[in-house]
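Just below sit the structures, each encoded as structure tokens.
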Structure 1
């Protein structure tokens, strides 16, 4: 029976034997888990032992599109890399946008599953139905941009490339996957797992298309979304990109400063989206977009300062927050240089910047001797920050230790209290003491500290301003410092973002104002499947979230991992609008567990498992 939206084909790649096969997509799994994040999690859960070592050949790497990828749906340009994380030990799923995702779909595949390990560096070339393995020995050690250019030259001018850099080759635990010259599947170390398999890159050229079930209904749904996005805030994001958030985060006192010691930065005016757009952006205030994107938030920056000279994509808000404010360099030139290094080496900027800020605090506290680092590294040491970023990617000197992640570095020195993260994954650029919803999201996200999979900052920050993101979802503006309303909101938003990342669309469209009814209409028009209204749609999101949690439980993570650093729980913010507040996790977690249908130990109850159709998986 023909399915619409999906291509109905899975490409399975055996790296050990350098062979491939094509199989039919599991229809029932697709209808229950959609695509992207959800479908990848289901296949991974079924095919590997979650307790396996992340670097073992028995681990698998899945590249998964969604049913809206490549359809023309607003920002329908995403794929998700799913594997077991070498950073957290739990499930990893990291999403990226760009032409790579749409070409994979146009080549005829919903998913590519990589298994085993090649005996030498290789890359895979997908040219529609033609699959070939190429020797990548000459590419090993090359940066991501060098790799992309070389692979395109060796395959086809219109081929699109997803690859790792030296950080992935050297198994930096937060190495990422880069495609389209700077688009990153950034978090949880997915690039390191590719490196462990000697898989340098995937190139794809797709000349097909995607059929939707009801073209007229689908086009009307697209038009509805674009009308919703005709908004001044959308234009602001187009002009400044994610760095446009910086001033708002400063204003609410939740900008991580000096490794989350403070929530306000007295030099925050040096780190703004307006300043970046006016001084370093190559195209000034005009962003660049991915396929079918109405926002175009991306940008290219050039630094002429000889100390930090370079050119490349970004930096994004999170990068500036970590390398700029948390490291207290307050220098967009230095931040941009660190960002260029991370992009070229294939390394998550959030984990790298957070880890360096952690190192700076420990250096100032006398915990890490200068001799261990090789140079003095107090807060604000911009050149040292950039040098350490290079050392991490190369696993050189102290960088070899920090390449294991900030948690393992602090554990080495016997001072894990300096680590700012959850499940061994470093915090992004929001202080949860002033954003209670974010604090709960950090603690409970299956992939560790995360600002994407449960974007409660949408409500904690933007919702208070009454922007459309809350009005169209029928929610009232919320107080970022309140905790009573956050358990229910957290469950809803986490389930909602599971659906976004499973459909194959960028969350910025939905963060900007498009709402759940519109997403559901697009999905139903594309696939022809009745999602069962709001309740059925959100139940699917809950099924996906709980499947991720089941994976983690089998991997050895428990409810004890649903926690926050002592600094967040016991040390009140000393400054700003959130002065005096701590994260009220102990008050939020019990009602959150109850709303999730979990028992006091964070395990899915039999009743909830039956409601979600997960009962068979809970007995494995």
Structure 2
């Protein structure tokens, strides 16, 4: 197939924003859409290759899988081996266990399924060195099934390939939307059925499924496509419904660029030598950049300053160039002379070997002990989200709906009683992490809980159906039982953009003569506090943990205090409550770390803070 310089440049346009946003550059919040650009490119190129060979009666499944194996596996498996070696050398046992299992899944082309099943709400993505391989899992599964689909279409519906691809794209879009609608956003993000439309879109470009345009209209369409891709980098933000519908913006833009931009201004721009160079090494650059940045963060902390951003990007480029020249290109050149059975059986053996070694390392890491008992005790809190204390504290799937357990039982968690004052706690997991402790303190009251992870208690209600369903119960006065609500307490991982909605929520309850208390943003650290304390304990100075505190939240706290008081609410600064005089305790009174991740309280810490809450702010208002 003829090499297109502009597509090489388009690969650069995909991978560079990924590097920048993963390094921590906030100016392009949508940089992660580079993955979606890659999907459209892959769908286009693979369709062109397969259909061209079919037209010449030269296509074979073994030949196709042979080329894919030579293209993908050598650099991938070498990267996995290096990451496992570095992880064994530098990571704590829990982190090495998780890394090893994810490496085994990656070697077997199933990392997207693995991360769909294991990445949870309390996880820390920046410290998951192989999280980026989920997209490779999607592509590899596509390579397995797509040729079989085209063979079937070519045999039984040769005149309807384009129509079939449109049907597949529409069905995939519907699946993606449906999964988000039923609170399965993670499945929509990670799995092939909800991503297939992006690859099918590339296939539609390859099969002539887009409209034919005149010579004057083509450049206009191409420039429009480039504008859509660039706009997506700035318009799309984390937390938006993704991949449906927002991924349509970069994906349609990419399709327009490929379909109508082979010649003209966009092609000249994308074909510049630096763009082609980055595009040529883009696969290796994608492979290496995330492990480099994840390991750097393990050692130095989550937030990278400008120098660290430049250093991690430079290291990523250096490793990518070495990988491209010493692994990718040699295998592609020499592999042409190798017999197909040798390539395929060798690929299977290599995949199984890496997966087997990774599995053994996971088992070893699970039993590995650290000589310092205090470090080992601290690291145990990295698994706090799966502990009995966390189950008691959050009651996920019962009193707190989240992505993994999107269920909520108002009968058990939010039933009013006529014989006691009813205190309604509403919000996300930052409400759930202290609600149980407040209930223990307010022994004479009936504490109701309306909590859902990632769901701010603002009016009108916002977010996916899990959020809107739970929050609407409180805002619309649909809690079951009898007796009035005596006070509403709103708590969340607040952002200033939510202030107008919070003010409207306060006014809504105040119009019903219900007093409102707002708990401000919790203290947060730039990485999970137990890991930070463990690392500093090994280096001999936990007092340095304060340098990792997010001080930007103090300004958020001050702005919220003014807005809440002006709206007629009562405000409690959780920053001041936890850190009087600016000094933050690192451990709760029961000896547990104050936070089990970046900012959620452990059960002991929540009880300490609940005991310090001003009683007039959380109890029924006096008549």
When 1, 2 are compared on distance in nm of label points 7 Å out along Cα→Cβ at positions 19 and 195, the highest value belongs to 1
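When FRET efficiency 1/(1 + (r/R0)^6) of positions 179 and 331 (r between Cβ atoms, R0 = 30 Å, to 0.05) is calculated for each of the structures 1, 2, which structure yields the highest value?
Checked 1, 2; max of FRET efficiency 1/(1 + (r/R0)^6) of positions 179 and 331 (r between Cβ atoms, R0 = 30 Å, to 0.05) sits with 1.
Can you say which of 1, 2 returns 5.8 when distance in nm of label points 7 Å out along Cα→Cβ at positions 315 and 483 is computed? Let's see the in-between values first.
Details: 1: 3.2; 2: 5.8.
Computing distance in nm of label points 7 Å out along Cα→Cβ at positions 315 and 483 on every structure in 1, 2 gives 5.8 only for 2.
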Assign the value -19000, calculated as helix-only ellipticity at 222 nm (-39500 (n - 2.57) for each DSSP H run of 4 or more, over all residues; to 500), to the correct structure from 1, 2. 2
Quick check on the output: 22, 60, 19, 0 is P(r) over Cα pairs in 20 Å bins from 0, in percent, derived from one of 1, 2. Which one produced it? 1
State the single structure among 1, 2 that was used to calculate semi-axes √(5λ) of the Cα gyration tensor in Å, for residues 323-386 alone, giving 42, 14, 10. 2
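Laboratory data are not the source of any read-out in this text; all were calculated from the coordinates shown. Bear in mind the structure is a predicted one, so any value in this text is a computation, not a measurement. Cβ atoms are built from the backbone, for glycine too; each structure is taken alone.
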